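Colleague: What follows are several structures.
Nothing in this text is a laboratory measurement; each read-out follows from the coordinates by a stated rule. Given the structure is predicted, the values throughout are model-derived calculations rather than measurements.
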Structure P
Amino acid sequence: MTLNYELMLESIPLYLDAAAYTLFLAFVGIIFSIAIGLICALILYYKTPYLSGFIKAYIELSRNTPLLIQLFFLHFGLKLEAELSAFIGLAFLGGSYMAEAFRSGLEAVEKIQIEGAYSLGLSRFQTMAYITAPQALIVSVPMLGANVIFLIKETSVVSIIAISDILAVAKDMISLYYETAEALIMLVASYLILLLPVSIAIYYIERKVRFGAFGH
């Protein structure tokens, strides 16, 4: 098989622009996912009346419906703009996964530590800030990192609603030039270039958190 290297080189600017936009979509989705996940985890952790049931229903709905279906509902059902649909879809999906990550971290903290903090006169907020949250974060970091990578990869779905992400560029390249192998090689390379630095950064963040916590 002979590859069209000239076409691959010419398409690099298109892939770079699409990669930057993909990162932007992922970044916004991840930020809102973390915020949603943290709020949901706290509601579940404190067993807030009425809201806990709603949050559990949201998590089940989000985790058991594909992002593709969610995007179709938002864009074609609710008639939202494509970019807004992508933001909401990624945040809606990611929020449920982040909630489970945060909740697992919170529940990993031994109850005796929390009871001890209360016995010393610390308020609920102080106990969360100084006792529960730091330990919960250490436990949650690996899952949070995995969720970040998962959401970046999930951005490939948004091309279905006419957003010019990396996958959309590859599909255009195939339809215009019929160079399938070249387009797919560039697609794989683009995601590898995007995800590898993120994976390395998450690895070092996890080590830094554990180093700071345990002194190793």
Structure Q
Amino acid sequence: MDYRNFFTGRPTSEICRDLIGRPFYYQAGGKKIGGYIVEAEAYLGIYDRAAHSYGGRRSQANEGLWRAGGTIYIYSQRQYVFFDIACQEEGNPQGVLIRAIEPVWGLDQMLKNRGGKDGVLLTNGPAKLMQAMGIKSRNWDLAPLADSPFVIDLTEKKPAKEIIASPRIGIVQADPAWAQAPLRYYVAGNPYVSGMKKRDWVDDHGWL
């Protein structure tokens, strides 16, 4: 798949929105584990106060963001890991965080990986979806997506009735413009979206 072209040549916010509804899975032992992307956040580089690369910060920890579009950037907080993909050309450190998926493939394995937690708790958050896939380390950080066991299928897209743009989650800082920037995209009414209230769930999960 032509990840390089998909993840470059247009605004990162547009790339992020375009990921909604795409299959995202991890291939292990001849099986795939994953589902459809229902929530993602865009981070816009050195001027974005919420981005790991804000102000031009560059280190081993965030090097993935500085690589060419389509490079995996996995970062960790405490014992959790999170999956990002670099966007734009090398040296322009923007990226997208995959926040939640609706699980489809490898459900039994995901249940085991999540210690029996099921329902929306299976994958309704960026750390949860990585646990569900069985990913516990940064081993694939800096790898080109095309050369990894992770797949984002660009040939398929599950159409959403409505994609909402809202402020990103957990962004608390002095600059309200970046804190409130509508750079989080999600399927309206999908129960697997992180923080989605049960009263807002819809029976068709927001798909056409």
Structure R
Amino acid sequence: MANIISLKNIHKTYGSGESVYEALKGVTLDIQEGEMVAIMGPSGSGKSTLMNIIGLLDSPTSGQYVIEDKDTNNLNDDQMSELRNQTVGFIFQSFNLLNRISVLENVQRPMVYGGISSGENKKRALDNLEKVGLLSKADSFPTQLSGGQIQRVAIARALVMNPAIILADEPTGNLDTANSAQVMKLLCNINKQGNTVIIVTHSDEIASYAERKIVIRDGLISNDIRI
């Protein structure tokens, strides 16, 4: 399988002068197309910084990041935004849905920025709500749903641009055991359909769903295990 993500000697520093903090200290990492990977590490380890760089939400201070054969060092901000919107689907612990609009409209939002026609936009949104078992809730509002249902809506939203990569940041952090298992089963099914799935988690139980576990400590990879 080809690499979909390739990081070489990635450094990330914040601040300047005496208050410089080095969050990543030379991370080198390849992730292949179709892998399901868990990234773990204690608070302050650098895993969130690594996630932000992988998701094109931040840029490294130095090093090379290639995603889908595109060297991000050669991209301007607009090109980075376009690549992020088309390539990466995000799932967050805090869901990040807008309560004032319907479930359907929440799922449609990435396509508004992606220039998808209105007819195709609605069809894709409804298809993905069906995938996560929530087609009947299309006209409901997030405040009318349970936590597990809200996260499933967030998964549908992450899928609508047909991204090659799903990046899930503590996707079960606000859910009980039963809903966590349901969300992880969905992510496993998405992975089986060919998407690369990267999960950032504190939980060994959640990490056990992945086929590979990468542990970050003090800004470096301390362990990389295929399960």
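Colleague: Suppose helix-only ellipticity at 222 nm (-39500 (n - 2.57) for each DSSP H run of 4 or more, over all residues; to 500) works out to -26000; of P, Q, R, which structure was it derived from? Present the calculation step by step, with values, prior to reporting the outcome.
Modeller: Working: P: -26000; Q: -3500; R: -10500.
For helix-only ellipticity at 222 nm (-39500 (n - 2.57) for each DSSP H run of 4 or more, over all residues; to 500), the value -26000 is produced by structure P.
Colleague: Which of P, Q, R yields 1, 7, 13, 14, 15, 14, 11, 9, 6, 4, 3, 2, 1, 0, 0 for P(r) over Cα pairs in 5 Å bins from 0, in percent, as computed?
Modeller: Details: P: 1, 7, 13, 14, 15, 14, 11, 9, 6, 4, 3, 2, 1, 0, 0; Q: 1, 8, 16, 21, 22, 17, 10, 4, 1, 0; R: 1, 7, 14, 18, 19, 16, 12, 8, 4, 1, 0, 0.
Here the read-out was taken from P.
Colleague: Once Kirkwood radius over Cα pairs in Å, for residues 35-146 alone is calculated for all of P, Q, R, which comes out largest? Can you show the working numbers first?
Modeller: Values: P: 15.4; Q: 14.3; R: 16.4.
Biggest value here belongs to R.
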